[in-house]
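Take a look at the structures listed below.
Each reported figure results from applying straightforward, stated rules to the coordinates on display, with no laboratory input. This one's a predicted model, so the numbers in the text were calculated from it and none came from an experiment. Cβ atoms are built from the backbone, for glycine too; each structure is taken alone.
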Structure I
């Protein structure tokens with residue numbers, strides 16, 4: 001049986017999580033990412049049994065069976081501020097609970113920022129905090145995915161070494177993995193503009209982290225140049241990365257089957273971007 005190509009976007013859950021699935025169908029997506037709760041507040045949403053039912057019905061009607069949640073932007077599992085760290089820990093735990101209720105496959109999260117501490121202390125605290133969720137996260141199907149970052153400010157996770165540090169310290173206890181954001185790794189200094197440069201970068205990732213830990217992609221072009229350490233998304237082909245990057249991802253035998261999510265700035269372009277990616281996967285589109 002031929003595997004379904006999993007390409008979608010971060011769709012809106014305004015009015016209920018199931019609405020994200022319905023928008024996914026409208027744009028031609030076969031997978032979606034969503035916020036299960038308001039990403040800019042500490043107070044997490046309560047998922048009612050009615051909403052769970054609507055979600056399950058929408059999954060059946062849209063045939064979108066693979067889904068990913070993105071956690072709150074406020075969460076910082078490596079914060080040196082005890083109050084922020086405690087709030088982050090509670091919010092992350094609630095996010096795991098919501099993901100389990102909706103049987104979401106992946107929970108994508110930004111690792112954290114060290115602000116007033118050190119990079120090493122931050123990484124250690126993130127790993128230790130993640131391990132506190134061992135009992136809760138293993139109760140459901142959701143796998144936690146560390147998102148690669150652009151390296152802005154004091155954010156950790158912009159190097160493959162830092163990602164590997166977190167994976168290596170948690171992989172034997174909790175279901176963990178990695179989501180590569182193309183804009184972020186490019187901004188962090190990894191060249192992915194050509195087949196040759198992507199091949200080199202992928203070899204680095206495999207040697208340092210391991211391709212077996214890569215579970216998903218955020219597909220975004222970059223408004224800023226290589227190594228800028230600035231997180232500024234652009235529509236595919238409209239930025240500094242270019243379309244050859246995405247053609248490589250859509251045709252590489254180990255990357256092609258992974259779920260991929262657009263976080264590009266213009267949602268009205270998503271249907272065309274999704275169709276372009278599908279054409280790339282079939283070999284019907286070639287970037288110049």
Structure II
């Protein structure tokens with residue numbers, strides 16, 4: 001990666017290692033394993049994330065886990081409007097001061113919500129409840145990255161895309177395709193909503209503290225726009241729930257054939273109706289095939 005200075009050539013100043021440590025000291029904050037905190041200390045990395053996410057002045061952005069504000073400032077530098085969701089109260093309280101200090105012109109385009117990202121919904125994130133498209137850009141806590149992504153996609157039909165930094169192994173699973181050893185539940189469930197791909201790796205030395213794993217970037221574009229739990233289309237939501245139930249069951253015993261793994265779940269005749277050979281394993285099925293099987297199961301109940 002090319003060397004990048006900490007001083008922005010656009011609207012403000014991005015955070016380097018000295019800035020991060022000074023802010024942490026002033027706020028009485030130290031990274032915790034509980035929240036999976038590893039703060040980015042390299043401006044080049046956060047600018048790369050924003051560039052890969054194609055963020056610009058017209059963008060509406062959700063950031064999860066902003067920490068001390070490294071990526072937050074890089075998002076705001078583009079002219080975008082954004083809301084950050086931070087679970088750690090001291091960090092959420094400190095973040096507006098950091099924006100005011102390093103990028104004062106962006107204060108009016110920024111908001112922070114002190115909340116667990118797994119509990120957010122249009123009801124408690126009204127900035128994203130208007131149906132207008134928005135993007136998730138985040139350095140996600142490694143231990144809850146996949147649940148956060150799937151929860152947001154389920155609850156916000158207007159979440160059009162994301163660019164997230166996650167543990168490399170998690171990135172590989174999210175972008176995996178049928179037939180590979182790492183293709184599993186996260187791969188198929190994410191594919192229900194759209195298309196994901198790996199777009200680069202991130203070294204350990206850009207974090208404080210440095211994690212003991214490598215990181216990678218995952219890009220995603222939504223192709224399915226069924227409403228989530230709060231939507232009116234009950235049939236679409238019922239199909240998603242049934243599809244996900246079959247995915248969980250199939251990968252819960254991934255070495256078994258579909259017939260063996262789903263014998264308590266899929267009634268006789270559903271495999272044939274869906275055009276799927278029951279001697280296959282779940283790891284060979286596309287999301288389209290899982291959906292077809294779920295539809296066939298629902299038909300047998302009606």
Which entry (I, II) yields the derived value 1.00 for FRET efficiency 1/(1 + (r/R0)^6) of positions 53 and 149 (r between Cβ atoms, R0 = 30 Å, to 0.05): II
message: Please compute mean count of other Cβ atoms within 10 Å over residues 141-148 for structures I, II and give me the label with the greatest value.
response: I
Highest-scoring label, criterion being Kirkwood radius over Cα pairs in Å, among I, II: II
- request: Of the structures I, II, report the one carrying the highest value of Cα Rg over 2.2 N^0.38 Å, for residues 221-268 alone.
  value: II
